Structure I
Amino acid sequence: MLYRENGQFKTTYGSDQQLLPITQDRWFVLALIAFAYLAVPALASDYMFRALIIPFLILAIAAIGLNLLVGYCGQISLGTAAFMAVGAYASYNLVIRLPQLNFVIVLALAGGIAALVGAVFGVPSLRIKGLYLAVSTLAAQFFIDWLFARVKWFTDYSSSGSVSTASIEMFGWTIESPIDKYLFVLSVAIVLTLAAKNLVRGHIGRAWMATRDMDVAAEVIGIRPLTAKLSAFAVSSFYAGIAGALWGFIHLGAWEPLAFNINLSLNLLFMIIIGGMGSLLGAYFGAAFILLVPILLNQVPGWFGVPISTALASHLESMIFGSLIVFFLIVEPHGLARLWAIGKEKLRLWPFPH
């Protein structure tokens, strides 16, 4: 009986178009943000920040960008990790060559450079679609991997091919401890999620969804597929570029081109499929699923006192993880976000059956 919108009247256009029209949802989101800022730093350990929470937030940002492209615009991409690599190496070169820049500006510029590269590789989407477009973006993945591994300028002529970063300083704040890194990444994730939510609610998001549903019909009603598809690639790559910069500077600290390989691209695609395509909340659900399930599967045999070798644990983890993905695709093809939506619908009717 608590989750009701009865009596919550909309008297202005602004109140009718707000992000969270139900008061209970607004209070829940505010409480969740307060918990993330106040309670998590006091409860979580340094290991949880480094191994779970910070990677979860960064991968969720990248998954949001991929979801804007695949879930909202319907353009398949298998090269998101490549655009993350563009953002990581762009931010690295900006920091070492223009050290006076604030890191917030570095993040924005790195995302902008990744957006330009993404728009270039999105040009084939104007003529091809489906699996052919997936192969085209896969080619972008391999080309960018080769570029950063062979052109030494991007790594500042490092002999080993790897790069390392120093601690981040901005506005007199040195982001060095796990808590500082977490608070910074959390703030970036909230801002980018809010921006994505407003973007998909506007005319750009409606153009993306019309192009996804039927591009010919969208063109008939006045939507330009060229603008819609290229803007989706650019915005998606912008998010991936920022996520790549955070992945390199905040999470890894030192990396090589293999840190952004095809496996990361596939994991990001799995995140939005499992979490729910066309849902920003699904990006967070998918990132949590991809990170937590392998850890749980690796720990379960030990809980029951069944000793297994490391190789067997790795194989079982891959098999069970793949089976779970197939299971979720069969049982709920719209992802975990749909299960969340169904739960909210049930709460709005409970305890009545209709």
Structure II
Amino acid sequence: MTPIPIQTTVVGSYPFPGWLEYASQNLNQFGPADIDEMIEDAVIAAIHDQVTAGLDVITDGEQTRLDFNLSFYGHLNGIAANHSETRKWGPAAHDQRGKHSIVDAITAPNGLGVIREYQRLVRLAPGGPVLKASVPGPYTLSGRLLPNKQYPDRYAITDALLPIIRKELEDLVAAGCKEITVDEPSMSCYAYKEDTKRFVDIFNRTVGTIAGKCRLSTHLCFGNFKGRPVGYRRIEPMLPDFLELKVDEIHIEMANREFAEVEKLAAFAEKMDVAVGIVDVKNYYIETVDDIIERIALCLKYVPANKLSVAPDCGLSQTARWASRQKMKNMVAGAKKMRQKLS
């Protein structure tokens, strides 16, 4: 059950301040101390926006990451940037994102950097909100690595990444992190054409050593690159196998799909808590408080209040900050009004 009924949370990422985007493109003009200060300032800004909105669960906004997962490749040995297969021009799509060739055994001797991010969040965040860390799962992380003879397909790459991710999760728990999301949007995007039992096995092996030691969740969406999905946007292919995921909570994109298949949340609610994407990060319509109340009321037909969390559909990194702030504020206000109605 959720710590409080209709808990308000986020997936992980938050938009960079404009000055951070500019600075990241001109790093040669800054020294190491300047960069450290910029990182802290950006995290402070992300924390401020989330706390001001009144969220029950916050993150560091992933302010030190490029996208929610691309920066992780900088922590891996045995790979090299390869943009020969990356489309450079035309309408935005996932094939414009960076890829990497595998040139040696894949290792991460110094970890993936998440522990340092979490420790910074602990140091900078005020008391009150629960502090969450999000980590991409091995299947999703494998998506930007090109197979070779040593790793002939995506599953072989996933198997190489799995112990690296598992060690990072174990270290997070050891560092005191009580709330962890393992992002596996590639699994939900490709559930319609891949072996979902295999997906569940990969996920459960990844989290097996930390299950029961923290509040563990996964985020399942249908992709978001510059406001565009990538996958077949249906929950049906995930069922019934995804009900066997070893998580306390499952986060499902709903608002962008106009709450299609909302009735299928009931099956998940029988096995775990459900975090519903209640605001659309791909749309600049700002959901009103009344919108939020109406959407929560719909979800409560299938998920009990003590098993329900509400959140944006996905991370907010590709939604303008002015919109992100207002969406979060209204989401929290609507959730609080619904709690009052139920009390």
Suppose mean count of other Cβ atoms within 10 Å over residues 282-289 works out to 14.9; of I, II, which structure was it derived from? II
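Out of I, II, which has the highest value for mean count of other Cβ atoms within 10 Å over residues 90-97? Each step should come with its number before you reach the end.
Details: I: 18.8; II: 12.5.
When mean count of other Cβ atoms within 10 Å over residues 90-97 is calculated for I, II, structure I comes out on top.
Work out the source of 29 here, i.e. which of I, II gives that when relative contact order in percent (Cα under 8 Å, 6 or more apart) is computed. Display every interim value, and only then the final one.
Working: I: 29; II: 22.
The value was obtained from structure I.
To test your reading of the models, identify which of I, II gives -11000 for helix-only ellipticity at 222 nm (-39500 (n - 2.57) for each DSSP H run of 4 or more, over all residues; to 500) when calculated. Show your work: numbers first, answer last.
Numbers: I: -21000; II: -11000.
Working through the options, I get structure II.
Of the structures labelled I, II, which one yields 22.1 when mean projected area of the Cα convex hull in nm² is computed from its coordinates? All intermediate terms of the calculation are to be shown ahead of the outcome.
Details: I: 22.1; II: 16.7.
The read-out was computed on structure I.
Please state which of the structures I, II yields 0.95 when FRET efficiency 1/(1 + (r/R0)^6) of positions 10 and 178 (r between Cβ atoms, R0 = 25 Å, to 0.05) is computed from it. Write down the numbers at each step before the final one.
Working: I: 0.05; II: 0.95.
Attributed to the structure labelled II.
Just checking, which of I, II has the largest value of FRET efficiency 1/(1 + (r/R0)^6) of positions 74 and 330 (r between Cβ atoms, R0 = 35 Å, to 0.05)? Present the calculation step by step, with values, prior to reporting the outcome.
Working: I: 0.95; II: 0.45.
When FRET efficiency 1/(1 + (r/R0)^6) of positions 74 and 330 (r between Cβ atoms, R0 = 35 Å, to 0.05) is calculated for I, II, structure I comes out on top.
No value in this document is a laboratory result; all are computed from the given coordinates. Predicted, not measured: the structure shown is a model, and the values here were computed from it. Cβ atoms are built from the backbone, for glycine too; each structure is taken alone.
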